[in-house]
Every structure is written in C-alpha cells, then in structure tokens.
Structure 1
Amino acid sequence: MKHNQFYKYLDKQLWTTLNDEINLYTRNSMLISHHTYYDQQEEQDNLLHWLHERWHLVLHTNNSPYHQYTIITMALLLHRYGWEITTLLPDVEIAVRQLIPHRSKSFERSSTSLLNLLNTSPKPLTRRPPRAFVATQLRAGDLISIHLNGCYHFAFVHDVWQELAAAYPVIEFYQEVHTQPALPLVDHQAQGKRFSNGICHEERYAVFGLNYLPDPANQIILVQHSYASLPQGDHLEKPMGLHVYLYFTQLNTYIKELFANPCD
C-alpha cells in the first residue's frame, strides 16, 4: 500500500490541513539539515511536540471518530514525509480497531495494509517537497482566539499580505488572556514585546500558513468579523520594524515568548 491509497477513508479537510503543516515543517527542517548544529532527533521531537500542542483539543479531550481519524492521518503523513512514528503506533492501532466496527469491510481489509506500511521504517526524503499554494481564509478586521496550554490568546488581523504563491495575515495580540474561548474582551491593550534593554515595543506578526477556518484542530477560532476595537499600544514604543515574518509552525513558540515577559 502507498500512503495516498488510504486517503479515501479519511476526512479530506483533515488530510489537507495536516499535509500542509507537516509539509511546511519538513521543508524548513530540510533547509537547515546541512548545518553542523542540525540534530535530526531534536527536529523529530520538536515536530511531535508542536503537533501535540497544535492538535491538543482534538487529541486529548475526546475519543470520537474524528479523534481517531486525526491520529491515523497524522501518523500516515509523518511516515510519508520520512519522520519516525514509533511512539505513535500504539495509538494508531487502537484508533484503527475502534473504527473497524463502524466502517466497511473494505476499510477493514485496507487497515491491515496500512498498519503493515506504518510499521516499516520511513524513507527520508532526498529533496525538499514543493511548497503548496497558501491562501488564508482570514480577513483584515477579524478577531481570532488561539488556544495554547489551556489559555486563549486573542489577536487582531490588521492586514492580509499577498504574494504570488501565498496570502498570509498580519496579526497583533491583546494583553488579555482567557481560559474560555468565547468570553468578550474587556481590556484592549496590545501585548508588546519586551526587548533585552527592558523597553517594550509594539509587535506584529505576518504568519505564513495561518490558513483554515473553521480550523480542523480547533486551536484557532474566529471570534468576530470587522472587530472595531483594535489593540491599543499607547503604553508601548513604536515597533522595531514593519512586522515579524514567521511560519505557522513557529507561532506557538512566539506566543510563549511574547507572554513570558508582559509589558504592563
């Protein structure tokens, strides 16, 4: 069996989203793989950690068929892109067993081939995979919340930048953090970035790969279109540059760093 042959049994949007994200991480990892500081095991661990953070609300909060499809799709695509999935295999086998009673005989027959495939050693890619066209579904003026480690961070979409092969949102975070996704914002102060000299500046991020709404991982929620109360940065110095360009696979790290040293 080839990886794509199991596609017909899976959620199409789930496949597309995870494929885009693992593709993006793999491309960036291969870009630095020739450097002396590159550590394949560290990259492997970082990728799995990021995926568990990103898909936390699906992987760790229920045992629905969607949860099971997510585990299978994630393992299948990681294996396809040459990543080691040994730690995921027990969960994949459980997910397959739980789905079999609810699916066709064809699914049951194919699942044996799937597990045989995933138990083989993945073949590392010899060249970087092509970058897919990226078109965000966010629009200027949108208010979104981003779940990370039990907290919901709110961000305002200032603009959507267009490139030949991509469109990506420029966002700025509010200081206010909630433990529930749908609570209204009370304080509209912007969350600035504290630099090494102790001075706080306004900070905006152009995020390549922040695409899908509704988000299949449930991490990103569109709270409101045309939100009127922009982040207020009167307590902050002007930004050091236009914005920080980053990949969606880096966003969680930037959020942690941004809120680790708040600018009160």
Structure 2
Amino acid sequence: MNPFEQYKSLDLSLNPENRSLTVTLMFEEDRPYMSLAMILEIENLVKWLTTKVEINSVLFKSNNECFGNGLNLTDWEQKGEQKLFDIYRRFQRLVYGMFFLPQTIVIDYGNMARGLGAEFGLCADLRFCRNGARIEFSKLSEGLVPMSGGVGFLSTLIGKSRAKAWLLSPFAPTNASLLESGYILETYAEGESPAQKYIDAIANQSPMARIQTKSSQLQAILPELDRALEYEEAYASGCMAFGDWREFMNSKKDQRKPAFKNPREASREVKMAINEV
C-alpha cells in the first residue's frame, strides 16, 4: 500500500533519481484556503520527514495560481476567538518545527500568497515566485496581528526594519523588495519556475555537509525564533480579543467599510475590566 494514499488535501510525488519529494497543496477550485484537514496532513507529513534524511529536498507548491490565502475567516467566525487563536498557534508551531527538517525545503509561491499561505514559506530554505506575485504577510485590514511567524520569524529572516515596513504598509511588498531582502531567491515568467533546476542540483551536494550547514545556520537564529513564539502569541491574542476581526467579517456581509474599535475606547474597556476584578 502506498503510504501517501492517506493524504487527501496533499498530492505527494517522490523522485528516486534526485531523492526529492514534491508536495502539491490541493485546493478546491476558486477556494485557495487552508483547511484544518490540510494543516493536520502537513503536520503528519512533517513528522514523517523528520527521520527521512535520505530525502534531499522537499518542494511545496499549489495546484492553484495562489499558494494559499490562509484561513477562510467565514468558516471560523462561529467557532469563536479561542478556536481561531488555537489554529493560528498550531500553525505557528508547525512552521517553527519545519526549520529543523534535515531536507532543503523549497517553496514555489506561484502568483500569490496571503496570511498563512505567506507565513508557511517562512520555514523554507529557497523561495521562488512568479513575476509580479503578491506575497502579503499583513492582516491589519482584517483586524488581526500575524502570529504564525509573520512578525517574529519574518523579522529574524529579513531584518526588523524591512519586516516592519512590509507589515505596516497597506500594500504588499514589491518584487524588487522581495528580491533585495533575500526572501525570494528568483522570480520567473509563467511556466518557467526554476525550482526543478535547483532540486536537481541539490542532489549533487554532500548530504552530510548540507544537513550540517543547515543546522549550523539554524543555531545562529534559534534564540530569536524561540523568543518570537512568545511575543507573537501575546500580541495576537490581545488584538483578537478586541473583536476587530469580527467587525471586518460583518462589514463584508453588509458591504460597508469596517468600523474598527477606537484604541482610546479599547483602553478604557481594559481599565474598567481590571477595576472590576
């Protein structure tokens, strides 16, 4: 029995010649959202990969032009803040764990990635995207603070100043900025992804030297990644509790501009709650 048959939202293909694994995220047509089932399957795959040192590289891509739009908040609205927070935290731990994988992780973002779709790529060693691709970590327009690596992990990888600009800007970073930061290795024209070229060449590297180099580089940034786990969670949880994300959802239903909470009023509410305790 093929062990990969258990996966329903992932399509897996092993190449014995270059010892690579290609993982395709299988989204529903016109719904490139990450479901809980997909996240659980990625978790299961990562556990399996942890001991598969004979695999040189893993390529993640999508069956859609969009690598992923993150969560569909409509599906999570009735489940409440705690459930939403829990899934974001779970995905944060997943991305963190993937930094430790022995394989070279390659991400092909395609033409677009937002939210969790963008944050998923933080664990990668090599990243590619289409010319003109939109890769967006900020969730401010949705009333949320990124907490699956989109603040702390991103700052560690590309620098705090650049990450701050990407997160606070109302626009996605340009391709020039993505390339200059080193976050994206190459952009490509439609149908000309360079990912396979890199995967074939990785097979010619010394596996031991590759794994040790990756482990050594991880040690250099590990303290910052560990710290990010804590402060991302704290600030994201605090923001989520104020309910601006629900106001965003309501405004979409009513086809109006969201009336986000005034920070001064929010501060008063917090003080009143503290005084009542």
Structure 3
Amino acid sequence: MTAGGATATITLSFRDLYRWYTTAAHWRGTAGIPHRLEEHVVMSVAVVAAALVISLPVGLTIGHTGRGAVIGVNLANIGRAIPSFAILVMGAEVLGIGAQPAFLALLALAIPPIVTNTSVAIREVDPDAREAARGMGMTGWQILRRVELPMAVPLVMAGVRTAGVQVVATATLAAVVAWGGLGRFIIDGIGQQDGGQLVGGALLVVVLSLAAEVGLGALQRVLTPAGLRQASALPGAAALAGTAGAGPDA
C-alpha cells in the first residue's frame, strides 16, 4: 500500500492476532465483534429471504409453464456477469452510502442461482410422474405443489445454499459504502495498518461462511423428501444429487 510516495506494509504476528481477539474492548459496543457479527448475519438472512420471495415464483413459473425461459435465463446470466462491487458503487451513487446499496448489490447476487436452479429443477422432473398425476385428475397447480416441487427440493435448495454462502462472503465488500458487518474489520485493518484486525476480521468471515455452508446443507437434507434421500444413497443413484428429477423411480 502506498501513500505520499512511501510504501507502507502491514505486518502480522500470531501475537497481534491473539491480542486483537482477546482485547475486551473489541467485544463491546457497536464496533465490537458481536455487534458486527449480528449486522452481518441479519443482512445476509434478509437478503436471502428477499431473494427467495422474488426468485421462487419466477423460477417455479418458468419451470412449470416453460414460458419466459429464455428471458429468465438471460436475465439471470446478466445478474451473474455484473460484479457486485460495481452494483455497490452505482447503488451508493443513487441511494447514498449505508445499508441500502449493500442490500441491493447482495440481492442482485443472490437471485440468479435461485431462479436458475428452481426453473431447472421443475423442468427436469420426470415427465412420467406428471402424466401419472394428470391421469389422477390433478390440476396444474396440484401437480406443481404435490409432484414437481417435492421432487425439485434438492436442486432448489442447492441454489439457495450457493446464494447464501455467496452473500455471506460478499457482504464484506459492503464496508466500502460505510455499512458495518464483519467487512468493517477488514477495511479498518487496511486503513489503520492493523494486521491483527485485518486477519481477525477475515477469519471471522471464513468461519461464518463455513457455518452457512454447513447449516444450509443440513437444511437441504432435512427438506429433501425421505424417498429422495433414500434413493440418493443407493449405488448408482449419485445423479440424484445433481438433478431433482431422478427420484420418481425410488
């Protein structure tokens, strides 16, 4: 890092890291670790919840009816192509600094994987299962709710899992628009040339991201119908982990 023509380096020792974690002041107040962690978790949960409200109806409609598939996929790809940092900066220009541009950027990051996975999961449900449901007199809504959606759960939840972990990890960037969260420690650590704070904050983000991965993975297993879980454990049924439509034979 350079300033005024001089080169400044950030040094770190395990002693610095230990001192940062064990300093009582770092665990109190609005700038303390518990508060920053709470900010990060609340923002991440709110973003994923909003993404689900927006993405699930869109993905289910595209997958069930086949209408708007090209437009939906292209919009999702555009959302993936635009860097979150660029959305943060543009959002800050329009909305000002703080939580609003951070929420907008993270929402744009979370929507594409959920829309894509949901539409693909519904579309790949075994056609024979649909025909059997129609033969039983089920309406389109009943087929979606009782047949397609339960069989699509693994792939849908895989999209939610991807979105959740990405949001938790990327929320650190929101500190550049004066929002809090764990990214605040990283930005302040760089600005203050405090290696303990910089690496300490980064490690907290890593731990939280891993916790999100494990937690959402467990939720995915819980929400997956028992028949699909049992079928995925059978030899030769590994494809079930990647598609939602391989379960009707179980």
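Since every read-out is calculated from the coordinates, none of them should be taken as a lab result. Since the structure is predicted, the reported quantities are computational estimates derived from the model, not experimental observations.
Taking helix-only ellipticity at 222 nm (-39500 (n - 2.57) for each DSSP H run of 4 or more, over all residues; to 500) from the coordinates of each of 1, 2, 3, which one would give -11000? Attributed to the structure labelled 1. Source structure of the calculated read-out (P(r) over Cα pairs in 10 Å bins from 0, in percent, for residues 85-140 alone, 23, 51, 25, 1) within 1, 2, 3: 2.
When Rg and Dmax of the Cα atoms in Å, for residues 53-156 alone is computed for each of 1, 2, 3, which one produces 17.2, 49? Derived from the structure labelled 1.
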